[in-house]
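A.B. asks: Below are structures written as structure tokens.
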Structure I
Amino acid sequence: MDSTRQNKVNRLLQKELSDAFLKQAKGLHGVIISVSQVRVSPDLGVAKAYLSIFPTEKGPEIIKNIQDNTREIRYDLAAKVRFQLRKIPELYFYLDDSLDYAENIDALLKK
């Protein structure tokens, strides 16, 4: 069960990361990156961000690129939320494949 503070930080990080990836994805034509969920640890020291990427074929490549640039993303995030958070959590990015999983289940049920 997440505390109220964790929920607020989750929403704040999700919004700011979404804005950052929206601006970054404009340079990549035909690619949509959305932050589906952010989970912060109880001590607010670690944040796991789950990203949904369309088209899904480019997902692993884009996640690898994002993971390689985590320091820069964290620095940019710190500049945006410096008045709301005292300490910026370490960021970890994961590919959210829940939509692909749901599509696969639907396809199997239709057979």
Structure II
Amino acid sequence: MNIGDYVRTKDGNIAKYIRYDGFYNFDNYVLDETKGINNDLLNEIVIKSSPNIIDLIEEGDYVNGYKVLNVLDFNDNSKMLSLEKIYDNKITSEDIKSILTKEQFESMEYKVGDE
């Protein structure tokens, strides 16, 4: 993993690796305000890393407010996302403005009815 790479964590967060000062520091992921993440914890938390954010997106995530139906892989190692409810529903890395992972969505939803 290199500075500038994106990571996806087990709890569904996506963050960018911004610096190493004895601990791994991410722009959008804080476990403890006084320090970053050590080597042992990094291996427990991070499930994927890539310099290209589209590599971290999975079916069921939401991109730009739309649910991802498919992640299409091509022979040249490029990817494209198929999103629901968009006329021209295929987007590439350059089109990504926001991501809500399925884990984040599930943790925030309120279920009505009998549980």
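No lab work stands behind these numbers, since they all come straight from the coordinates. Because the structure is a prediction, the values reported are computed rather than measured. Cβ atoms are built from the backbone, for glycine too; each structure is taken alone.
A.B. asks: So helix-only ellipticity at 222 nm (-39500 (n - 2.57) for each DSSP H run of 4 or more, over all residues; to 500), computed for just one structure, reads -16500; which one of I, II is that?
C.D. replies: The value was obtained from structure I.
A.B. asks: Work out the source of 4.6 here, i.e. which of I, II gives that when distance in nm of label points 7 Å out along Cα→Cβ at positions 38 and 70 is computed.
C.D. replies: So the calculation was done on II.
A.B. asks: Out of I, II, choose the structure whose coordinates give distance in nm of label points 7 Å out along Cα→Cβ at positions 22 and 54 equal to 4.0 when calculated.
C.D. replies: It was calculated from structure II.
A.B. asks: Say we calculate relative contact order in percent (Cα under 8 Å, 6 or more apart) for every structure; which of I, II gives the highest result?
C.D. replies: Once relative contact order in percent (Cα under 8 Å, 6 or more apart) is worked out for each structure, I has the highest.
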